[in-house]
1. One of I, II was used to calculate helix-only ellipticity at 222 nm (-39500 (n - 2.57) for each DSSP H run of 4 or more, over all residues; to 500), giving -9500; which?
2. One of I, II was used to calculate volume of the Cα convex hull per residue in Å³, for residues 99-162 alone, giving 175; which?
3. Output the label of whichever structure in I, II has the greatest value of distance in nm of label points 7 Å out along Cα→Cβ at positions 3 and 75.
4. So if we calculate Kirkwood radius over Cα pairs in Å for every structure here (I, II), which label has the highest result?
5. Can you say which of I, II returns 25 when relative contact order in percent (Cα under 8 Å, 6 or more apart) is computed?
6. With distance in nm of label points 7 Å out along Cα→Cβ at positions 35 and 187 as the yardstick, tell me which of I, II scores highest.
7. Just checking, which of I, II has the largest value of mean count of other Cβ atoms within 10 Å over residues 67-74?
Structure I
Amino acid sequence: MLEVPVYNTSGEQVDTLRIDEARFGRRVNAPLLKQAVVAYHASRRRGTAATRGRGQVRGSTRKLFRQKGTGNARRGPARTNVLRGGGVAFAKMARPVRLRLPKKMRRRALDSAVLAKILGQDLLVIDGLTIAEPKTRLMADVLAHLKINRSCLLAIPEPDETLWKSARNLPDLSVRTAAELNAFDVATRQKLLVTREAMDLLLREAE
C-alpha cells in the first residue's frame, strides 16, 4: 500500500490516503510512458516543413547547352540543384506526423505517470481547495503554504472559472480537470497537486 499525504490550504497535513499500487498497474511502465510523450510531441507538430524540389521550381526543362563541344561541364536544365535558384536535392516534403495511441495505452501511460509521482513523493492531495474570488495572490499563497516552488500541475474534478483565473498568471502552474489529464502533462511537471475529489475520480477510473 502506498501512502499519500492530504493537506489543507494552509499546508497542514490533515489525513493520509492509502492507495493500492495495483490500481495504477503496480509498476511504472517506462517504455509506454516514453511512447506517450513522443506521440504527444509529434501530434503538436504541424508537419508543414518543406523545401522545393526540382519538379516544384518554376522554369524551363530545356537543356542549357549541348552535351559536347562547348568545353564546359555537361549541364542539364536550370532547375537542377547545382545551379542557383534550382531545386533542392532530396527535398523535404510536407507530411503528417501525428501519432495516435489506442485508448487503453493512453490510460496505462497516465497510470504509470501518476504512479511515478506517488513513488517519487511528488503527488500531493489537497482538501477544501476553494477560491472565493479570482485573485492570483490567493492561489500563490496556497502553493507557498504547500512549499511548491517548481512546475506544478493542478488536477480539479470539474471546470472552475474562478480557480482557473486565479492560476493562469502563475507561469509554473497548469490546471486540468481529472478527465483532461494525460501522461505528458503529468510526466513533464515536477509536482502533481490533486484535489480530494479529483483523486477519488482518478482512483475510480484506475479500477
Structure II
Amino acid sequence: MSAAVGAALATRRRGGVAVAFFGDGATNHGYFHECLNFAKVNGLPLLFYCENNRYGEFTPFENVTAGAIADRPIALGIETHTIDGMDIWAVREAALAALARARGGEGPQFIQAMTYRYSGHSRSDPGKYRKPGELDEWRARDPIRLAHVGLIERYGVADDTVRRIDSEVAEQLATLRARALAAPYPTAEDNGRATEFKAG
C-alpha cells in the first residue's frame, strides 16, 4: 500500500493513477491510516482497492475490526464505494469510474469489494473455522457463474457459445498444466537464460 502511495506521487505529473490492492486485515494496520491521510492531504491519483474476503487469515474480520471499514476513508473525505466483489460487471464499472475521478484530479478513491475466499489462507489451512454451509452459499455466487449469466442477460451472448468458450478454456488450462508438470527442472545452465514461452 505504501508503495502505491509512492507510485502515485511519481505518476501524477504524467496523468497516471496508482492502484493499491489489499485485504480487509490490512485496514487494522497503522500504515493503512497513514497512507489514506497522506494520499488525501496531497490529492494523490490513487485507488485504494480493499478485497474484503471476510477473513484475516483464520479470523472473521468483524471479530477484530471495530466499526465499518468503509467509514475509515469516508472520515478523511475520500470518496468511497462498497460493491459486490463477486460481480465482475460491478467491479469493472466501479473501478473505471474511480480511476476516471482519480485521473481527473479528484484525489484518492476507495473501493471495498465484498468477496469470499474459497480455499484456506495457506496450503495447510483446511478452513474448519467457517460456519456450516457458508462455503456452499458463496460458491452459488461464484464470479465465473455470474459472468456466464451476465454474458447472456446483459449482452445477449448465446448460452451454447458461452459453454463452448468455457470448454475451450478448460482444455487449454489442462494442456498447459500437463506441459508444466512434464517440463524438466531447470539446470545450472538455465540460470539467467531467457526462454520463450508459447501458449499454443
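1. On the way: I: -9500; II: -13500.
It must be structure I, since only it matches.
2. Details: I: 143; II: 175.
Label of the source structure: II.
3. Values: I: 8.2; II: 2.8.
If we compare distance in nm of label points 7 Å out along Cα→Cβ at positions 3 and 75 over I, II, the biggest value is for I.
4. On the way: I: 20.8; II: 19.9.
Going through I, II one by one, Kirkwood radius over Cα pairs in Å is largest in I.
5. On the way: I: 25; II: 19.
That value comes from structure I.
6. Numbers: I: 1.1; II: 4.4.
Result for distance in nm of label points 7 Å out along Cα→Cβ at positions 35 and 187 over I, II: largest is II.
7. Details: I: 8.4; II: 16.1.
Structure II comes out on top.
Only the coordinates and a few stated rules stand behind these numbers; no lab work does. Remember, it's a predicted structure, so these values are computed and weren't measured experimentally. Cβ atoms are built from the backbone, for glycine too; each structure is taken alone.
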